[in-house]
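Structures given as structure tokens follow.
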Structure I
Amino acid sequence: MSTTTIIVLSDPSGGDEALGRMFNALAAAYDFKRQQRPVQVVFQGAGTRWPSALAASEHPVHALYAAVEDTIVGASAGCSTVFGARDDVEREKLSLIADNPVPGTAGLPSLVQFMSDGPVLTF
């Protein structure tokens with residue numbers, strides 16, 4: 001069975017729309033998980049700023065984040081560096097994904113690899 005990859009790109013400082021995107025990304029992961037379908041969540045771009053925000057128990061999406069935490073495979077190494085989130089990503093013990101060695105970066109996730117594994121959804 002193929003694995004669906006959910007990529008979170010929204011910036012937590014983006015207001016209600018960004019929060020809605022984050023909520024819907026995690027709700028989709030929850031739906032796949034609940035129906036025992038392979039799914040993985042990846043934080044990329046400004047989305048690498050989300051894990052530290054979601055880890056706070058007072059965050060409105062924290063419970064959902066905790067429910068799908070086992071589906072989160074990591075965050076873009078290059079993006080977490082560029083967007084100032086690398087320390088937070090490491091503190092949350094997420095893997096830094098760098099299988100696409102983009103020049104001038106610490107590497108990004110490979111979208112080709114994700115696509116070969118199955119559908120890709122972006123939020």
Structure II
Amino acid sequence: MWSQAWPAADVDAVAALYAPGAVFFSHPFRPRQDVREYVAWAFADQASAECRFGEPVVHGDRAAVEWWGAITTRSGEVETIPGVSLLRFDEQGLVVEQRDVWASQLGAEAVALPHWAPSR
């Protein structure tokens with residue numbers, strides 16, 4: 001699960017959630033990426049992370065989920081990232097397509113916002 005793998009910077013755990021050749025777009029203005037390569041890059045400078053995920057909205061083989069993260073880099077800088085992932089799954093429950101939209105803000109000002117990705 002992303003909720004455990006992100007704080008642990010566990011690339012293998014995240015990659016195991018995706019089918020081989022999954023379509024993955026980490027942002028609308030980025031080209032299609034390989035999931036494992038993207039996650040390795042994203043976790044490379046992460047000293048720690050806190051994250052949470054909202055209750056997914058599911059319809060058939062598709063889901064949408066809002067998420068929120070606060071990442072502390074190895075140099076001590078904090079970045080807050082709220083976003084939404086649009087997902088499609090195969091029969092085994094692996095992600096075959098993911099498209100993310102997100103925004104980022106330096107600092108931890110948004111850390112206490114209770115309305116983004118609330119646990120339900």
Structure III
Amino acid sequence: MSKGKILIVDDDPGILAMLKLMLRLEGYEPVACEDARQVVHTIDREKPDLVLLDAMMPQLDGIRVLENLRASNLQHHPPVLLFTGNADESYIRRALDSGASGLVVKPFAKEDLLERLQAYLMK
């Protein structure tokens with residue numbers, strides 16, 4: 001039985017593969033999306049319990065994806081954790097104001113990420 005379905009949004013195939021494997025081994029059901037422009041459609045189709053969203057992608061950055069999600073008419077609104085290397089307070093505030101449930105600052109420890117996932121999935 002899965003601990004939850006998690007949508008991973010990242011344009012880097014290596015990071016997607018690593019996160020998918022890690023989550024699968026921990027009992028989650030990972031779903032991948034490489035194109036930030038497809039996030040709304042993928043959430044509507046897959047109905048994930050949580051979204052891990054990379055902040056820096058070539059098509060749309062994470063903030064724009066969050067704004068698109070907020071403007072969409074989705075029935076399903078999972079929490080979104082934004083992966084970022086930017087720990088600047090103004091960026092964090094902007095991300096949270098745009099709809100991020102939380103941020104995960106890169107680099108991160110596997111245990112810290114898993115704790116954060118579990119905390120958001122329990123809400």
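Every number here is computed from the coordinates shown, using simple stated rules; none is lab data. All of these numbers come straight from a predicted model, not from anything done at the bench. Cβ atoms are built from the backbone, for glycine too; each structure is taken alone.
Given structures I, II, III, which gives the highest value for distance in nm of label points 7 Å out along Cα→Cβ at positions 35 and 83? Before the final figure, lay out each step's value.
Values: I: 2.7; II: 1.4; III: 2.0.
Max of distance in nm of label points 7 Å out along Cα→Cβ at positions 35 and 83: I.
Out of I, II, III, which structure matches 32 when relative contact order in percent (Cα under 8 Å, 6 or more apart) is calculated? Could you put the intermediate results ahead of the total?
Working: I: 32; II: 26; III: 22.
Clearly, the read-out refers to I.
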